[in-house]
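Pasting the structures in now, so scroll down.
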Structure I
Amino acid sequence: MKRRSLLLGAATLALSQLVAGCDSKSILTIRALKNSIPAQLVSKFRRDVPPSPLLQVTQEGQLKELFALLQEWKQVPESENQANLVMLGDYWLTLAIRQKLIQPIDPAKLANWAQLPERWRNLVTRNDDGFLDARENVWGVPYRWGSTVIAYRTDKFKALGWTPTDWSDLWREELRDRISLPDSAREVIGLTLKKLGKSYNTQQLDQVPNLKKELANLHRQVKLYSSDAYLQPLILGDTWLAVGSSADLLPLLQTEKDIALVIPVSGTALWTDLWVQPALRNPVPLKKNWMDFWRNFDFWKPVPLDKKWIDVWMDFCLQPQIAPQLSLLTKASSPIIAGMKPEDLPEAIRTNSVLLPDAKILAASDFLLPFGDAGIAQYRSLWQEIRQVVKS
């Protein structure tokens, strides 16, 4: 899913850091999702923790591309494009652990680790099979999070005389053939489970009364299933309601006055972007073109990164004074704000029910936790069956 905010391009960012950072030779290389690291955050890092290393930030369009890079580096450990830190979605964390693509992180080196709410600390504490286990290693540092939300056209709903507040509204007859849903078994089956008072992480689907019937009825409401091409139909009015990621939909509010967002009161699905450390790391030299450019200046030659800077960057992102800025600029919440007092947050966050959901709604929401093979098979089988239901 798309994630947008005000950023510098990778090449511009790398150059600005090289020019500004001539007092340091170490390079901290970061691979991140496009539009996820505000330029203001980088500037503040350099001001607050001098003398900081040179920062080289490269952006990728999708989280799956970042996961693919981890796989590539595992196979080709001498790859020139290796990074010290990589952003990864929590959806990919289990596979990254199982495939030994990342290494554990020592939270004792992070002064602000205790600022993280417990559920985020638990999310990244897992065994070698990628399942949650409070006795095992920490595999990532939560950076920002968001949720699955309902977007709807206020102009269309004005005529209906009501607005959606919960998942059950998706089944209302007025919305027949007016809805788009994610092309995801976990999301669609999960929101149906929520309607029935269950968790997104329910695995014994055959023991949930009326689940199949509810899913079949919901399928008849849907105009299209898409996780990445659903915004335009909503903007054009081809659909009146869409279910999607808050990171996609929050920026839309800046330009589309007829679209509003709501988090279902019964709870929703949560996602988190994490910092992870690749399992195999070699010192990363400057790219050849940079080396050619500066070949006559010995003081520009890079030296191996002091590993402390990896921890310094991750800890910097967890600072309470950083969290509000990060949340507002990236349109995705720092996990730190979930544990802060509302009066300590700026009004722009306090009044944004998507960036800072009501505490009861947040408590009722679920991260999509990893399943074993049996659980995956159940979801896949039911999803295929429902998608074949003929709409009458």
Structure II
Amino acid sequence: MSTINSIRCAIYRGGTSKGVMFRESDLPSDEAGRTRVLLRIFGSPDLKQIDGLGGATPQTSKAMIVGAATVPNADVQMTFGQVSLKDASVAWNTVCGNMSSAVGPFAINQGMIAAVEPFTTVRIYSVNSNKYVTAVVPVRDGHALSEGDFAIPGVPGTGARIDLHWLDPAGSSIKKDPAGSSIKKDPSGSGTEELLPTGNARDEVTLADGRKFHISIVDAGNLTVFCDARELGLRGTELPAEFDANREIQATIEELRSRAAALCGLVDDWRDGMQKSPGTPKIGYAAAPVSYKDSQGKPVAAEAVDINVRLMSATLMHKSYMGAGAVCTSAAAAIPGTIVHELCAKHEGTIRIGHPAGVMESDVVIAKENGGVRIVSGSFARTARRIMEGLAYL
């Protein structure tokens, strides 16, 4: 890194996340080198990220690297990195559905693919998950359009609608490297390779203190653990401030997440879950439709949602909803026996997910095969905006 003084980059908001976008050719090719550079650019580790471009929250400490596709049937490829605030690490074993909405606009604005009006379809290969995402991006005058009338909860104002289709999303997670403790993409396939990594729609987990909980582990978009809010003693309508102040429930949910990581083979011992696999799996809890007030105090009627879900990021409640998490939630709704299927008012088509900032829709297309369910695609709409471009100085 001593030979690198500055790196060109751009800050984009993608959905309800914000991150720094890079061209793959501008960063070191090795993972260790990339990690060192990103930590310096983001100002990590530091909870305030005062000496870098990070936004001091998990939702605003994200790196997205975009390069020429190295696989067939793709225009570009994306590699996502979740930059830690707490320690000198970057998690490469997860994806970000919200920031994926910025990949198409970035590739178009950078001239990496030709702009076609009024919509440019960008075929994106996700290096992290070994999956494909299709983004339909509005274009005007050779650039990605940011202005529009589409609103998403958690983002002020409106923007141009970007439709994202996650194709064949089952098996998107990351396996543990059998030769060591690092977490890497399984070179022989796509992560756990199964929609239900344990083979069960629901598993029972016993915590160290003897308490028992039921969980559903689903791998689509992002590997996610779903709990029942009732078993946790929660309503399912909590907002981030309330949840984040409850250290006891945070500890319970993190132990459930870590034990699920062990069940999936991501770690050998669940006690290593936080250190060795902090980003995968994700975890959340679900409840049947019920009215609540969102983070802005606006009422959300029970009739406006099919299910209420709260997802966690780095032990804190996500302030809105993860894009890849929405894909997984709608997939879970389609699988008989899962906690989400039990609590959700719908099991196919458009699933309306109530979250802290409002309601997010995720469309799931399924095929019933061999007595089971195959997830053909999971889709959702976001907006994205280029905020700045320039040089980040190291």
Structure III
Amino acid sequence: MARKIETALVQSGRAPVRQYGFVNPPLKRGSTVLHASVAAKRALGPDAAFEPVEIYGLMGSETHFALEAAIAEIEGGTRAQVTGSGLSAITLPLLSYLRAGEHVLVPDSVYGPTRGFCDSVLARFGVATSYYDPMITPGGLAGLFQANTRVLFTESPGSHTFEVQDIPGLAAVAHAHGAKVFLDNTWGILHFAPFRHGVDVSIHALTKYPGGHSDIILGAVVVNTDEDWHWLRQGALEIGNYASPDDCWLALRGLRTLHVRLKAAEAAGLRIAHWFAARPEVARVLHPALPSCPGHENFKRDFTGACGLFGVVFQPQYTPQDVERMIDALRMFGIGVSWGGFESLVLPSSGTIRRTAGTGRFEGEAARFHIGLENVDDLIADLDQGLRALRGA
């Protein structure tokens, strides 16, 4: 019987309840693993590196394997590979799957470092990248495939501008052209089931909500078939991918409270998003759960909930300097580039986003907000005085 998500978050990656011992799995650090004999080591065989077996520290320990099992279960996949960062969770499958002379399709709204990797490393290795409108229809996407297109990369919602893609429709087109579908599912943690919607490879920055406390850097890649696990794991071994067991242990601890933290973030984020939408200074709110966000219909169809990260577009009369003055006036929102922790954050969006397919244009200047676990009334009071600074009042 499949476990409900709350149960999986609490119990996955742990020993059975009736096994006496500490509640949490151990933190195991190390490089060298000793074997009882030459025969015992030889008996492991060449396929042992693809299983949760302690062979050498670089290949993972009990701590790594526990986190990987937990992430795979909550994503609905079969196997997961932890990585040293969210960005490495993006670059690992791209490097592992693509070859020189091949082509990848990437949404124009993609996370900036993903674009940077495609334009630099993949380009140097002879892999071509084309950027497409994240709101493209499946019919429109079909015209972008080339004979050598091997991967359709998706990110939904999009970075900073929160376009929600038609993942099932786009995935069907990709598969018809023999391409794999990669998804950066960091925003959709717990709320978007990637493998039920046609995704082959799901990518997460565990730095965000799974870590939950703004004190670890970690990523994960999840797959759902033995074929995909083999090339992904082989790539991880060849590249020398590694994640700190200390960070893995902390991420496991973060998973235990992820459901209740995410519910609180969703409720607070929605309340503040609606508050913004009613303000005269605001042109539109880029929250996937609101009709003003591109792809809202896809969100309603495919997602079971939201997190606390969204964007705000201000009326066109406000300048970048006005938005900067508003941000500097806020007392409860830190200015930080990450999100998913317990604290509220804000970041100006305009002028920092690179687009090459002509997308991401809005009425005015924009900012990205992450709503943390503070009292919502306190946050709204702070935002209210921030908007007074925006107006120059």
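Figures for the structure shown
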read-out	value
Origin of the value 21.7, 78, where Rg and Dmax of the Cα atoms in Å was derived from one of I, II, III	III
For distance in nm of label points 7 Å out along Cα→Cβ at positions 96 and 272 computed as 2.7, the structure of I, II, III it came from	II
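Read-outs: derived from the displayed coordinates by stated rules, not from any lab. Since we're looking at a predicted model, the values are computed, not measured. Cβ atoms are built from the backbone, for glycine too; each structure is taken alone.
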